[in-house]
Structure 1
Amino acid sequence: MKIGFVGLGNMGAPMARNLVKAGHALKVFDLSDEAVQALVDAGAQAAASPKAAADDVECVITMLPTAAHVREVLVGENGILAGIAPGVTIIDSSTIDLASVKACAAIAAQRGNTFVDAPVSGGTGGAAAGTLTFMVGASESVYEKVMPILLVMGKNIAHCGETGMGQVAKICNNLVLGITMAGVAEAMSLGVALGIDAKVLAGIVNTSTGRCWSSETYNPYPGVIETAPASRGYMGGFGTDLMLKDMGLATDAARQVRQPIYLGALAQQLYLTMSARGGGRLDFSAIINLYQADTIPRVPE
């Protein structure tokens, strides 16, 4: 297929690369010239704008940091809707709020395009390996239409319901993730302070009732898992500021339906503290530093 792809960050770039490897003709756009060039070197074509990326394609995929970015890329002067043909599907894999999804879907529908929310889970490792989980909000017919594209980038494709329900699933999933990472960081710090070896403790947790993704795959203690960001200075993963954004989405959504989320609100404050102390660009597993020292490592300039 001819596909436009906008947003080549830590998640978007490997997702786009997998589409190129599968033989799709990709036109890519990002504000980072370096990110675009890396995809061009892999076989994609550079686009000068989101509008250009959406021209003469059969599908457009976006992977962006916030709802504001999604709206700008969609409706801006050189946005997707300025270049896309009627009938072309737009798949947004960003994590944004439900109201923004519905607004974007309504605007796209006015132009004759379908807007699908398909946020992902699985981290940068899953993006590179093509094993992401996609949480899709769309009609049944549209879901069946986009599934072959998503299967190139992911292993588990879940139909969550109508437009917007993909984001509901993602917000709730990341609420769990943010809370469990803080819990694992707290437990690992306590164990090490009491004298147990970090790897021994992690091994016990991962074969016991405390087992979870935050401990088994993404353990926040340095050296426990060599492939985790904790073992490379908390670089190249899912940024603390992005997790803070997602926790904010959860607490805002909960407030709208008057649903209490006690642990989520506390975890949000932990990530806010991490960000305020200069660790916003570090992987969110760096939250463990709040339990170990008064200073937070910063991303090198």
Structure 2
Amino acid sequence: MNTLRIHNEHWRLEVLPELGASVLNLSSASGRPVLRHVDVKDVQTSSQCASFTLMPYSNRIRDARFRFEGREVQLRPSQPGGHTVQHGDVRNRPWRVQPVSGTHLVGLFDSRDCADINWPWAFTARIEYVLHGPHLDMALTLTNVSGEPMPAGMGLHPYFARWQDDTDPTVQFQAGGVYHVDDTLMPTEAAQDVPPELDFSSARSIGPAQLDRVYGSWDGVARLAWGERSVTLTADAAFSHLVLFTAPDGSLAMEPVTHATDAFNLAARGVHGTDMRVLQSGEALSGAVRLTLDGPW
């Protein structure tokens, strides 16, 4: 697969245009991985990349269906015989990605170019990767180009290189609630108070816990720290939710997203606070996420 690269004095970024404009690798200028290191020879889907984009919704939709404005919407499950769709429908499709400069890439996607798109509304997607100083900015835009209102959401799914020099990082972020989930890890009701075992408002390590939880009313800041070395994730207010997932490969996914998992079905049941968005024809949802390096990377 074709790999596009940009770099500056702090960062090295590799992007795969043919696979959702996903991040293949993201490291510091010294070569230390910030996101999990990936060998392109091992990549067949975006799930094996270091990070990918979630549009026109984030995470999963129960039973691959939902009701919207009196209409029953049935999608194709992500897996044969499966019961959900997952992570939108742009992450494994080819994007048009062009370098603006040695530190700036722009990726574009138009669902009207895909006859088999798994979404009944036409939309366009845009992502920009910009390096400046110790910051990487990733700006997302989702636009409804259909002739009717469209439910919408977006996010990013970065897998952070959790273990640095055999050290487990401390994790810190503020959130107003966390969603209770059933045995399929799908939320069943509105976000509730965060219990102590899921509270990262004070920096602490995750340890051996296995987590896959969605936090609501997130304040837009999350930090991983290994002593003097840290990376801070900062997101615009559009990203009101954060997913924390301890991946089987030992990496840690911290996903800034605009709505709760299965927000479309929860909202149809009258559950508040899920932040499902509705875009009118021609309307766009935009937001940016920043990663910042601090310390001896």
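All of the numbers you see were taken from the coordinates with simple rules; none came from a lab. Everything quoted here is computed from the prediction, not taken from an experiment. Cβ atoms are built from the backbone, for glycine too; each structure is taken alone.
Structure above, values below:
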read-out: With log10 I(q)/I(0) by the Debye sum over Cα atoms at q = 0.15 Å⁻¹, for residues 94-221 alone derived as -1.05, matching label from 1, 2; value: 2
read-out: helix-only ellipticity at 222 nm (-39500 (n - 2.57) for each DSSP H run of 4 or more, over all residues; to 500) from the coordinates reads -14000; which among 1, 2; value: 1
read-out: Comparison of 1, 2 - label where FRET efficiency 1/(1 + (r/R0)^6) of positions 118 and 230 (r between Cβ atoms, R0 = 35 Å, to 0.05) is highest; value: 1
read-out: Structure responsible for 14.9, with mean projected area of the Cα convex hull in nm² calculated and labels 1, 2 on offer; value: 2
read-out: Read-out relative contact order in percent (Cα under 8 Å, 6 or more apart), computed value 19, structure in 1, 2; value: 2
